[in-house]
Structures are given as structure tokens and as C-alpha cells.
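Quick note: the coordinates plus some simple rules give every number you see, no bench work behind them. Small disclaimer: the values here were computed from a predicted structure and weren't measured. Cβ atoms are built from the backbone, for glycine too; each structure is taken alone.
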Structure P
Amino acid sequence: MIVCAGRNENFDFATPIGVGLIESSIALTKLALFNKPPFFLFMGSAGSYGNYKPFDIIRSSRASNIELGFLEEKCYTPLDNVIATDNVPRETKDNPIVNSSNYITSDEMSSKKMLSLGVELENMEFFALLSVAKKFEIPAFGIFIVTNYCFENAHKEFVSNHQKSKAMLEKYVKSTFAKMEKK
């Protein structure tokens, strides 16, 4: 099952799950309980902490839930804050950790701290997706397109690049699945 966030990030062949950790957790749990799919493929936008550039397309099966207070050593968690599945297709070169939070990073120093932890991208829903998928033993991975850097002008850059990014991602996913169906 192909899923996306929804709202302003919809695709005609993907099921919207909501924005952020809470909405997506609820929707994905409902799907897993009442209409368990054979897999979850999340497709959506991502912000880059600096190593990927806008319009790069990346696949991942690793996510984290690291809040900015953690980077500043102002909080801790007793929970595992990194999760992974083994489901990224073998031909994938990259498999970066994608951080999820209900907040969007707009500070270059925070981005650099994320990179120092091995975290490359951020997307608000992916940690929830992998958490639900793992709990219900559903194979899962994500395909992301970078819309912006997680720096001072993150929102402005996201808005400027979003429509083009959506079109590129849609074309990529459709092309990828068409190739898989031919095999």
C-alpha cells in the first residue's frame, strides 16, 4: 500500500495518513488492524540537514525521533529513538536516517548536530510509519524527495519547491513500479 501525508501532499494513487506523528500513527494503526496491507511504501517530501540537495530522491528504511531539546542536552528519553526495517530494495545506494518530529528544523546549527549523529533528513511522518509497520510486522520503506535545507529559510524554500518536487516524486514512483511490474 502506497501512503502519503495528505493535505497539500496528495497523490492520486496513494492513501493519505495525516500530517505529523499523531495523525499518521492513528491512521496507520487503523489500516494495520482493519485492512492490513502486504507492505507500506511512504512517499513524501523531506528537508535536508545539509548532505542532500533539493530535488534529490532518496529511499530509506531508517527513522529517528529526535527533538531539538535532545540536541541541546535539555532532555532525555527512556524510549528507543531510532528504528529500522530491512525492506529497502537492494539496488538502493543510500539508506539515510530520516528524523521525524512535529516540528520543522530551521536552524543550521541544529542541522549540523543532526548530521553529527548520522541523521540526514527530516520528514514529519516516517518514524510513525516504521513504528506501526514494525509492530504489525508489515514490510515498509520510504521514498523521499528533498524540498529544502533545514536552515533559516526552510519554509520559504519548501513552498517554492513543493509543487515541482511532488511532480518529480510522482513520476519517479510510477516509473519505479512500472519497472517492477514488468519483471
Structure Q
Amino acid sequence: MADLTDEIAASAAQWVVEEGLEYGPAKRRALKALGLPPRTPLPNNEQVEAQVREYIELFCADSQPEELLALRRHALMWMTRLSEFRPYLGGAVWHGTATRLSDIYLQLFCDDAKSCEIELINKGVAFEARSVNGLHGEPVEALSIHSFCDELGEEIGVHLLVNDFDDVRGALKADAQGRSPRGDVEAVKRLIGA
């Protein structure tokens, strides 16, 4: 069974890197691609992330570091623009597994969810609002932006997940591997400078 789980994770990793899919959809597509039934046990996200890192090392080692740096710089630009909302970078751009096809995920923490929308409107930024599951499984507002990244020469998806001001404490708990799941402006600056 472990071999099958590893095979699903490896296939999912290919979809993540080559198509920019998130882990959940990539695992489901891997099941289809491998001709497996829908109820087949799936690998966890840590297994998929390990396979993503291996895939990048084998097939993208020459281009991925520059793409990741460009995405981190682009995220920092948005974090600076939205500094009043206490932005934290998460996802593949934070963890170092992003490629040019990856979206940027910023967690914002503010007292009034609508204040971020108003700020974007005032800055002339077009966005699409929807509701997604937040840090604690409850619905939060997600504002999605198409933002042109000069370094990559293409549009990047930037997703702003608007959380309650007090939720920042729980948002910084270490993951199963002891890593911080996201970082603030100063942490992102350190990553860029490293």
C-alpha cells in the first residue's frame, strides 16, 4: 500500500509543478491518471510536498530558484502595499516549492473584513471575492487578484484571505515538521536575502 501511496504522491507532484495545481486537486487528478478508483487512500500533504521537492530538484533545478525568488519579491510588494492588514505569506511561495505557475497566498488579519476590499477599490485594484475555509475551518473572505509580475513577465494569482485580527496567534503554530506555516514581511525579506 505504501508503494501505491508513493506513486500517487509522485504523480500528484508532477501536476503541482507542471500545471500549478494545489495539492488536493493534484491528488485527485493523479488517481484518474493512474486509473485508480476514487476511494483509493491518498497520500498526505507532507508526502506530496516531499515528492514536489524531489521533482523540482530533478527537473527544474535550473529555473525554479529564480522563479521562486521572483514570486517572493512579488509577494513582498503586495505585503508592503497591504501592511496595515498585517499580511503573512504562506503556501508554496513561503515553503520554497513554488514555480512560475504557483499562486501567492497572503493571510491578512484585520478588525473589519470589508476594510481590505475598500482599500483595494481605493487603489483601483480589481478583485474577485468569494468565501473559503479559513485557518480554523470557518468561512473567511478570499479576495483574488490577477497581478502582473515584471520579473516573470506574466500574470500571477494573488489570493488575500481575510482573517479576524485576533486569529494571528493561532496562525503561527508550527506544522507537523516544526516549520512556521507562514511568515511576516521581515521573515520574507530574510528569505529573499538568503
Structure R
Amino acid sequence: MTQPIREWRQLTQEKWLNLHEVTYLDPAGREKQWQLASRRPKPKCVSGDFALPDAVVIVPFHAQKKQMAITREYRVPLADFEYGFPAGLVDPGETPKEAAFRELAEETGLEVTRLVHCGPAVYSSAGMTDESVSMIYVECDGTPSIEKNQGSERIEVVFAGPSEARRLCEDPALKFDAKAWLVLTVFGRTGDPWSFFPSA
């Protein structure tokens, strides 16, 4: 059963992310408020525009090295480095595939050689935000470079085979992106970068 949205208002005026308050009816028909962050001018629960993801997460397997390419990047909310995969926002008029190819080159200097799988829009923190990402699985080649990093980005590329991926994922001192941790845990246990897609 859906809970109808009655009204909404934008609470902040920032460039990349804003806080909104939504008034909705709970299952008992009572009016309630919910605060959420959105990258869109109008939150998706109001606009109904759920089709395209806000961002992409690229899962890159280096075909020559036979290793996953992992990013290590400083994240202000964590006050620490986070292990993850290259990621970025989808620009207006851009497809998720185009965004993935561009972001991989910008963040790591690596080049896509084969698109393995382009996933649907998925959500990781729906209690806080309507942000969605598409997981794009690719094979890549090349040598890492930070030459195209933008703004304050300084992204280190770490290559990991199955044993190194397992070691990293089992280290409680490291901070991990949840999506990357899941993929790398499976890779560490199976040695197969495409375990999620047996036909790849």
C-alpha cells in the first residue's frame, strides 16, 4: 500500500544536494513529515521520475592484470579514506554507459575495453535519500593516472586479485563503500569477477 504524498518543500539551496521535507499520509491516514536529501530539483517521490540513475558506480576488472581496480579516496564525512569503485554523477543528456566510460577515465586514467553489464537504478540509503546508482561492470586496460582528476579529487588506484580483495574486505580498520565491499567479497571468495553474471 502506498502512502500518498500531500506536499513538499525544499529546505536548502545548495548546488549538488538539497534537503526536502515531504508531507505524506501514513497507513492509518495520518499526516506525517519526512526529511530527505535529493540531487534533483524535485524529489523523486513527488516527481515520479525514477527511470534514470543519478550516478554510476563502475566495477572495473583489469583484463591484463586479472585484478579488480579499486579506488582509495579521502571522504570528508568519514574523515578518512574510503575503499570503493570509480563513481560519478550522470550528466544531463548522458546515458549511464557514457557516464561510466567518462568517469572511469577521469578518476583512474583507465579505459573501458568491454562492457559486461549495465545494471538498473538501485538505492542504498532510502531512509535518507532518493539517490540511485547504476552498477556498470566493465573490463578495462591501461595505466592508472590522476591527470584527469577534477577539483579536490585525488584518487589512488589499488589493484587486487582474489586474495588481496579478501584481505582488504576482512580488515575492520578500513572504511568501505557498501556496494564495493559486497562485490569484492564475492570476488575474493570465488576468484570470478563476473560471479553475479555467469553468462558474462
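Where is distance in nm of label points 7 Å out along Cα→Cβ at positions 46 and 86 largest, in which of P, Q, R? Intermediate values should be presented prior to the final figure.
Numbers: P: 2.2; Q: 2.8; R: 3.5.
Going through P, Q, R one by one, distance in nm of label points 7 Å out along Cα→Cβ at positions 46 and 86 is largest in R.
Given a value of 18.1, 59 for Rg and Dmax of the Cα atoms in Å, for residues 6-69 alone, calculated from one of P, Q, R, which structure does it belong to? Derived from R, not from the others.
State the single structure among P, Q, R that was used to calculate helix-only ellipticity at 222 nm (-39500 (n - 2.57) for each DSSP H run of 4 or more, over all residues; to 500), giving -5500. Don't jump to the answer; show the numbers that get you there.
Working: P: -11500; Q: -14000; R: -5500.
The structure behind it is R.
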